[in-house]
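Before anything else, here is the set of structures, which you'll find just below.
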Structure P
Amino acid sequence: MTTLLTEQELHNLAMNTVGKQLEADGFEFLGVNSKLKRDPQFVALKNKKLHFVIVRAVHYPKDANVYDPVFMQTIKEHADKFEAKTYYAGVGLGHGTDYAKPVVKNEDYTMVYNGLQEIT
């Protein structure tokens, strides 16, 4: 029997991917929120500057690099109050043998992640 990953499990996978990149890039985590619908996912410090990072797990056929501009502008306005930079990190997830199929528990998966996109 095949079991698909839940939305929360996919979100956690995306969070791990982005978190590892942030760590490798020298960010210091001040806050991490991995619950769905709680934003931002990461509040981090780098070079004495605050950063808010929104993480989204995206399924084919949606493009992982495309975000909701109205929502992201709302987050940016909130971040601006803290003099923080705002980023979107979309992580595309699909099955290991066919990106168009959903991710199955205990099977390989395919990932498309192009890094942070700064919201200006």
Structure Q
Amino acid sequence: MTHDPNCIFCKIIAGQIPSRKVYEDDELYAFHDIHPWAPVHFLIVPKAHIPSMAQLTPAHERLMGRLMVLAPRLALEQGCLPYPEGGFRIVCNTGEHGGQEVHHLHVHVIGGPRPWRKG
């Protein structure tokens, strides 16, 4: 598994920086966002250091499939209401022009009551 010693998410995964863990297994780590946009806002990151969606290859298909199947389960566990009454948003920023600030692939899972909604 690749690791970048200068990456803040690699340091969180390694336990060098504290986080409010939501989930962990051998390949994925989920934790609450430190600046939440909504009542439910957490990130899911692969433990392997992949800089962004742009670096995914066919070898990552199973990992990303697991991530996308895990997201709705964790959203419900964290307090999002089930679809269609509730729901959640999944956001994955990619690269500078896509608004990516931490260059370790991650998805934001965002939901909860609608007053937080931005457009």
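Read-outs throughout are calculated quantities, based only on the coordinates presented, and are distinct from any laboratory measurement. Note that the structure is a prediction, hence the values are computed from the model and not measured. Cβ atoms are built from the backbone, for glycine too; each structure is taken alone.
Summary table below
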read-out: Top of P, Q by relative contact order in percent (Cα under 8 Å, 6 or more apart), largest first; value: Q
read-out: Structure (P, Q) behind the derived value 12.5 of mean count of other Cβ atoms within 10 Å over residues 79-86; value: Q
read-out: Entry that produces -6000 once helix-only ellipticity at 222 nm (-39500 (n - 2.57) for each DSSP H run of 4 or more, over all residues; to 500) is calculated, selected from P, Q; value: Q
read-out: Test item: mean count of other Cβ atoms within 10 Å over residues 15-22 calculated as 12.4, pick one of P, Q; value: Q
read-out: Origin of the derived value 19.0 (mean count of other Cβ atoms within 10 Å over residues 39-46; candidates P, Q); value: P
read-out: Comparison of P, Q - label where Cα Rg over 2.2 N^0.38 Å is highest; value: P
read-out: Distance in nm of label points 7 Å out along Cα→Cβ at positions 63 and 87 - structure with the largest value, from P, Q; value: Q
